[in-house]
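Quick note: the coordinates plus some simple rules give every number you see, no bench work behind them. Since this is a predicted model, take the numbers as computed values, not measurements. Cβ atoms are built from the backbone, for glycine too; each structure is taken alone.
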Structure I
Amino acid sequence: MTPSKADTVFKPHNKDGGISSIVSLPVRAEDLATLLGGELIGNPDVPLSTLGSIEDGSAETLTFIRSSNYAKFWADSLCGCALVTKDIEVPGHNPNTRALILVEDADEAMVMILEAVNPKRARPAPGIHSSAVVDPEASIDPSAAIGPGCTIGAGATIGKGAILMPNVTIGVNAHIGQDTILEPGVVIEDRCIVGSRCHFGANCVVGTDGFGYLPPTDSRPAIKVPQIGTVEIGDDVEFGACVTVDRARFGATTIGDRTKIDNQVHVAHNCVVGKDTLIAGRTTLGGSVTIGDFAMIGGAVVLNDQSVVGKHAKVAGGAIVLESVPDNETYVGMPAMPARQALLNYGAFRELGTFVRKVEKRLKKLESD
């Protein structure tokens with residue numbers, strides 16, 4: 001029997017990462033505070049049956065407040081309860097009718113609850129679907145699930161608990177680590193390596209040829225340069241939909257452990273992306289780009305060939321990086337430069353028209369004198 005919405009289960013985790021308790025929705029505010037190890041301020045009997053934003057909730061909605069910018073909306077909100085990061089002051093709270101639950105980090109607490117109520121996607125059962133085409137020389141762990149229409153090449157290895165959704169293609173001698181999930185239409189080309197517990201969105205392509213050509217001349221057309229390298233992707237890496245990662249000309253294009261890449265990002269040949277890096281949608285990495293550990297790259301950023309982004313560096317959305325971003329720096333603009341400098345330049349640029357008009361008027365006055 002399929003569980004109804006009211007049967008959804010919260011599974012909060014304790015500080016050691018284990019499941020501390022289980023409670024079904026709806027849940028009383030006081031019970032939820034106990035499960036989360038939070039401090040309740042207000043009505044302990046507020047019933048909570050849904051999750052929502054602070055602007056759009058109802059009397060039984062649980063929301064969250066991560067900063068003072070959100071706290072100012074609480075007085076006019078219809079939500080019955082909010083998870084609040086400690087030390088944030090929440091004006092306009094009526095403890096007789098509503099509840100606040102103070103926690104160390106409201107974002108983390110909400111993620112915990114979202115994980116518990118996530119209905120999850122339907123996945124194929126372990127085994128190989130009858131419509132899959134698997135080369136006899138491929139090695140597939142019995143616990144792996146191979147969905148309809150998948151193709152697996154000779155010498156490929158599929159690890160324990162891996163899930164291949166419909167129409168996934170795995171090339172010759174490619175490797176998929178244990179518990180990795182590949183959504184429909186993903187292509188992992190020959191000899192590419194994908195680590196454990198990765199999750200790739202629909203229609204990602206790993207290992208297509210890098211864009212390598214000798215430019216055309218008057219006497220001959222462009223000449224394609226063979227791309228004989230591979231792609232190596234670490235553990236716990238996540239891709240959104242339609243991410244493309246080119247194989248190296250020689251050696252390997254590499255992506256470090258726990259890196260998260262958003263939809264429609266392109267990673268060119270011989271790039272080196274560090275661990276724990278976040279790359280937002282529509283970003284383009286040129287050939288041989290290097291990104292350090294813990295970097296954050298905004299949406300629609302362009303990183304020029306051979307440019308470098310340092311460890312813990314940040315690049316704002318829409319920036320174009322031509323050379324390098326030092327460790328721990330934030331760069332903004334086109335071309336990208338330190339944020340403070342870019343903002344000063346932008347402020348000056350906004351006044352440029354007014355400045356030019358003033359200069360023209362003074363020049364005309366000088367000429368007339």
Structure II
Amino acid sequence: MPRKRKHGVELPPHTHRVTSKGNVYYFYQAFRGTSRQGQRFPLPRDPKSPEFWDAAMKLAGTVPGYSGTIAAMIDAYRSSPEFQPPAVSKNTQRIYNLYLDRARIAIGAEAPDAIRPAHIIALRDQYRDTPRAADSLVAALRACYTWGRPRDFCINNPCSKLPKLAGGGQHRPWPQPMVDLLIEHARWEVRRFVLLTLHTGQREGDVCRMALSDIEDGSIRVVQEKTGKELWIPISATLQPVIDEARAAGGDCLIPRGNGEPFTANQFRALWGREMKRDVLKPIREAGLVPHGLCKNAHNLLFEAGNSNKEVGSVTGRSPTMVEYYGRAANQKALAKTAVKRAENAAKVLQTGVIP
């Protein structure tokens with residue numbers, strides 16, 4: 001609601017009055033004085049004029065019949081239930097907030113439908129040196145536009161179908177020699193993380209939070225931060241030594257920090273980054289392999305063991321679409337092995353006349 005000021009003028013939301021050297025100025029600045037503070041825009045000098053209110057409403061946005069700005073759409077999106085946990089994870093919310101702030105500064109004054117894919121690509125390419133940051137910026141804006149379209153904030157989504165700057169290789173599964181190299185030479189925390197990821201297929205933050213107190217009847221309980229799903233994942237015979245090692249060391253966390261508390265995802269990524277600087281792990285660094293790629297290894301192991309998409313999803317907690325996506329390479333590999341084996345058998349029949 002508009003706020004009544006001492007000077008008798010009711011100001012729209014996110015507007016404020018500044019007096020400097022005897023002159024009075026008005027500005028629009030969403031969430032001023034908070035961590036979500038947006039860009040400040042000057043307004044006409046007379047708050048009683050139609051020009052003042054037209055400018056303020058354009059910056060704030062109006063729905064339906066929206067004719068506002070990207071800044072207003074971003075603010076509305078971040079205030080919506082769809083942007084709050086559990087609709088999005090806290091980590092996704094944190095990342096999106098970071099890049100929506102950057103987008104707000106760069107293009108916040110523009111109308112949403114004035115932005116074309118070429119504008120998004122130009123903005124993305126400002127972060128070319130950090131491809132994952134560039135792709136995160138596009139992902140955050142894409143989510144905002146996707147939310148805004150059915151609510152009449154915009155008609156088009158200029159972020160849809162834009163290719164990733166980083167490409168898909170950064171999350172590719174690890175070759176087995178690279179897995180072996182890391183397990184042999186990395187710190188024990190990283191080694192445990194790798195083994196837990198390979199046998200559960202969980203994301204970094206979920207692996208870091210695993211604890212002995214979550215184990216019951218030979219399974220470990222995981223509540224996924226991103227999806228809120230509760231999973232019970234059987235502990236395989238190859239994973240049991242990791243559990244025994246953690247239990248012998250005392251404490252509850254499977255991958256504890258020095259104070260016994262679990263790593264956050266960001267703390268573990270920092271540890272991972274320091275490990276990757278070691279000369280012995282240089283091949284992994286140069287190959288561009290990242291922790292998330294180990295999730296694909298986990299899926300591949302489950303598929304190669306003959307599990308169906310539904311069975312794999314019951315372990316990893318991924319959506320059917322993602323399980324199918326992860327399974328394409330594994331299924332291709334298995335089909336290729338079967339095809340070659342049949343070809344070999346056919347060749348033997350032709351050579352020997354004996355049907356195996």
Structure III
Amino acid sequence: MLIDRAVVRVVGGTGGSGASSFARFKYKPKGGPDGGDGGHGGSVYVRADPNLATLLDYRYRTLWQADRGEHGQGKTKTGASSNDIYLPIPPGTVVRDAATGDLVGELLEAGDTLLVARGGRGGRGNARFATSTHQAPREWEPGEEGQDRQIELILKLIADVGLVGEPNAGKSTLLSVVSAAHPKIADYPFTTLEPNLGVVSLSGHRTFVMADIPGIIEGAHAGKGLGFRFLQHVERTRVLAFLLPVDAEDPQATYDRLRNEIQQYSSTLAEKQHVVVLTKQDLQPPDHPLPQLRAPEASGVRAISSASGQGVEELKEYLWKFVEEAKVTEATEAVEDL
């Protein structure tokens with residue numbers, strides 16, 4: 001099960017309190033203040049773990065709290081600081097403050113780490129308050145409380161190719177044919193209830209990752225159907241593939257609706273490079289002409305049949321080259337931004 005949202009409470013550890021103590025040595029009855037400082041409380045971090053693909057763990061455990069620091073002791077002994085704790089999350093996770101909605105950060109690469117709840121500072125012992133005019137202080141400080149907040153974790157899948165289409169456009173079937181993924185396939189709408197990822201392999205050890213996104217319907221950007229929840233998963237794909245069945249009543253209108261939903265959801269997403277893939281070509285006679293589409297912004301139009309395999313290998317090669325070109329473009333833009 002793909003769990004792509006979770007709200008958890010994270011609490012930094014409270015710092016240890018400083019000690020109020022005076023040295024007591026033989027032959028030195030007034031040794032002066034020697035209370036040590038308290039240790040720092042542990043902080044809470046989130047860290048991207050490439051071995052995870054879901055936020056399932058955070059559905060069942062919603063409180064993560066670091067330990068407090070130890071109190072200071074006499075002989076100016078500083079209390080031990082508590083260890084920090086690290087919460088593993090899948091790469092591609094966005095972290096927001098649940099109360100304000102403010103972005104805390106996002107973790108895209110394996111090993112990326114983000115502080116989400118700072119531990120409290122340890123309090124000062126009375127040895128810290130000694131001065132030339134105040135030689136026997138009894139003052140000490142309690143440890144600071146750690147940061148306590150609720151954060152929302154939002155997973156956005158990272159893939160090279162995102163399959164976009166209306167229900168029953170053939171997305172799951174294509175993914176099952178070109179990869180080892182086994183999405184549920186049936187002849188009724190909304191069979192796919194959660195995104196599926198598959199690794200597409202080609203000759204020469206070439207691979208790319210493909211994501212099957214649940215069907216998008218008109219009004220998805222406003223919360224209709226399943227599209228609104230899952231449009232987030234195509235935000236991080238490098239390129240998009242719009243799947244249109246050749247037996248659709250009006251393929252042009254279908255394409256225009258999909259483009260409109262993407263535009264309404266995110267103008268940045270709408271600017272991503274895309275290709276149009278006409279599916280279910282086996283449902284038409286071999287000599288039947290393909291639908292004429294006006295898609296000037298698309299990189300091209302391909303026709304396939306996942307059932308018969310017609311055009312599938314050619315599509316895999318096309319998409320691989322398409323992804324590689326997108327990577328070059330991303331690298332160039334990243335250099336220009338420096």
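Odds and ends about this structure:
- Origin of the value 3.6, where distance in nm of label points 7 Å out along Cα→Cβ at positions 89 and 113 was derived from one of I, II, III: II
- With respect to Cα Rg over 2.2 N^0.38 Å, for residues 33-96 alone, the largest value across structures I, II, III is given by III.
- Which of I, II, III yields 6 [relative contact order in percent (Cα under 8 Å, 6 or more apart), calculated]: I
- Among candidates I, II, III, the computation of volume of the Cα convex hull per residue in Å³, for residues 41-160 alone that gave 109 used structure II.
- Structure with the greatest value (metric Kirkwood radius over Cα pairs in Å, for residues 209-304 alone, set I, II, III): II
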